[in-house]
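What follows is a set of structures for review.
Derivation of every value follows stated rules applied to the coordinates shown; laboratory data play no part. Note that the structure is a prediction, hence the values are computed from the model and not measured. Cβ atoms are built from the backbone, for glycine too; each structure is taken alone.
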Structure I
Amino acid sequence: MSRFLVGGRVLKTALAVTLSIVIAQQLGLERVTLAAIVALLAVQRTFYHSLQQSLAKLGSVLIGGVLGTTFSFLFGVSPLGYGLVTLAAIYICLQLRWQDHIVLTAVTAITVIFSGSDLPWTFSLEQIFTAMLGAASALAINYLFTPNHRKDVLEKLALTEEGLRRAIDFIMQEMLEPGCDDSSFKEEIDRLDEIIDYGLEEAKLLREEQRFIINRETDSDRYRKTFHIYRSQLKRLDEMHRLARRMPVRVPQAAPLVKLFRIVQKMQQHKCYGKNIHVRKVDQLMERLEQSFAEMDLPKSREEFISRASLFHLFHEIQRYYNRMKNMPSAVISGKPRS
């Protein structure tokens, strides 16, 4: 038997509908259905998106009220009036590119005509006021119970950074012990790819919450940039692993390259957590390593030649990884670094 879990947005929607009906009834409004419908449609994953939906729904009700009042005066309660007001509602919404709001606009207009009121404009005003109650209820609930997207994003950033360091460990082990088991590396790459996808989605939601910050770069911008860099670094690590797997035998030149990679690995962690990194020293170390490759003796076997060629390509990939890492936003993860 399958289980159906009730998420936070479902609970927020139910609470907003309940609140809108309670307020409408307390104010003595006879028709509370519209308040519930607007509240149902306006509850979204972020406050900003909920505000957009609320304004759009209010606009739909306003247009529907005006159309209903107009066609009620012209045709009264007649089938022709219903048909023409529906046609007008659809046409106007299409012109405004409000395809998602056609139903609400048409239903509001038809309801105004169906009321048969001698003063349809008063009924329209009541409908607009009722819709405002629904929108206000949705906004209030969305504001009070907004998920902590920042916490989720930071957790995914930390998990990704840890995963990248684990992937580097796999590559360094392969460089020192050619032919070791690599199944865990592939699993780690797939897991990190999923985490980055989820982190980018959460960062997008956080960006919606920060749309009111228009005069500077937001935290969500820095988080998204970091995730995109992580994704490119993940692809680079995958390529490094393939190069390391090509090494048929272990060669002495692997040890200094592993030492360099371990330093870059530690620098990545320090940069994420806002600690100082010594870029100049690492640049000098890379220059010395590059010079050492040029001064190597000729390989004595085909296997040694292949291993050293793979190491040479790995060295350049590490350089690219390092340069990309330097462009990463600093201190994106708050708190104490995880070991």
Structure II
Amino acid sequence: MNQSNKKPILEVRDLVTSFPIKTGLFRRTTSEVQAVSSVSFQIYPGETMGLVGESGCGKSTVARTILGLEKSKSGSIFFEGKDLTKISNKEMQVLRKDIQLVFQDPDASLNPRMRVRDLITEPWLIHSDIVERKDWDKEVAKIMRLVGLNPNSAHHYPHQFSGGQRQRICIARALALRPKLIVCDEAVSALDVSVQAQILNLLQDLQKKLGLAYLFISHDLSVVRHLCNKISVMYLGKIIETGDRDDIFEAATHPYTKALLSAVPDPEPWLRHDKDEIILEGDIPSPANPPSGCRFRTRCWKAQELCKVQEPTLIPRRHVGHCSACHFPMSEEASPESVVTRM
């Protein structure tokens, strides 16, 4: 996708988000966990960027910081040119209608005591300029049809719907404010595979019809491949590889990205005799005490002394926009003979 003549709708620059560690009887702050460390990326209008990595790598913290649910320690978050880290709460409330969030678990994000109509219209009580009250019923029916729900069920409660339908209700509620960017935080991971495909197809259709941009957070690379134009891979709070979909899936250079790709189930494994499975040993280090140098070195089979003393930076690779942070990058043909824990 050529974005040379467009400006990004969202630009994150050197974002740092940390949480205090409190100990002792009086719960004094003794140190901190840097959940997000110098993360930068851009999302353009009508584009989907995937943010992937293992649980605990900081993906959801990035999303929550963008939405103002967590406070950043440093860095900038520009939405349509306005720095969200420097605006007042009142200004953020006005802008929040343009950035909506779809959570992982629809059961936890939908009030079981509210009917679908009330769930969709609730945002209009705060942002009264979106839809006039006399048009609420007509607009609710329109939004429900848009997400594949029967408008006749607008007076039903969430428990009367299936899991996939409840996630459609969450998407409908997000669309009620006519946003420009939707953050999907593991939005399909709690659903059955067949239902996942339906929701992903719905998100694509909505993007085409409404020109939406998505930040799609997931640990499932097969899902990300289906939906995303660009992909950034996170490990222990840092982006360690970023690029277009083809760059990541066909020409990944970071060992961690290679390991994630090798774990993706292959629907026709008998045709891929040359594919070596990479099994990472050891646990993810604590973000409160990350390793020196390269954060991945304690689990990397290519680690050398340089990795211990010098932190790698994102370096351009084969194509424009494809970067990875590794002192000893892999080619797309390379695969390890064995995987061991080093250093």
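Quick check: 0.15 is what I get for FRET efficiency 1/(1 + (r/R0)^6) of positions 206 and 246 (r between Cβ atoms, R0 = 30 Å, to 0.05), calculated from one of I, II. Which structure matches? Traced to structure I. Computed over structures I, II, FRET efficiency 1/(1 + (r/R0)^6) of positions 38 and 302 (r between Cβ atoms, R0 = 41 Å, to 0.05) reaches its largest value in II. When FRET efficiency 1/(1 + (r/R0)^6) of positions 110 and 190 (r between Cβ atoms, R0 = 35 Å, to 0.05) is calculated for each of structures I, II, structure II comes out greatest. Looking at Cα Rg over 2.2 N^0.38 Å for structures I, II, the greatest value goes to I.
Structures I, II were compared on distance in nm of label points 7 Å out along Cα→Cβ at positions 150 and 310, and the highest value belongs to II. Tell me which of I, II gives -26000 when you compute helix-only ellipticity at 222 nm (-39500 (n - 2.57) for each DSSP H run of 4 or more, over all residues; to 500). Answer for the origin of the read-out: I.
Comparing mean count of other Cβ atoms within 10 Å over residues 94-101 across structures I, II, the highest figure comes from II.
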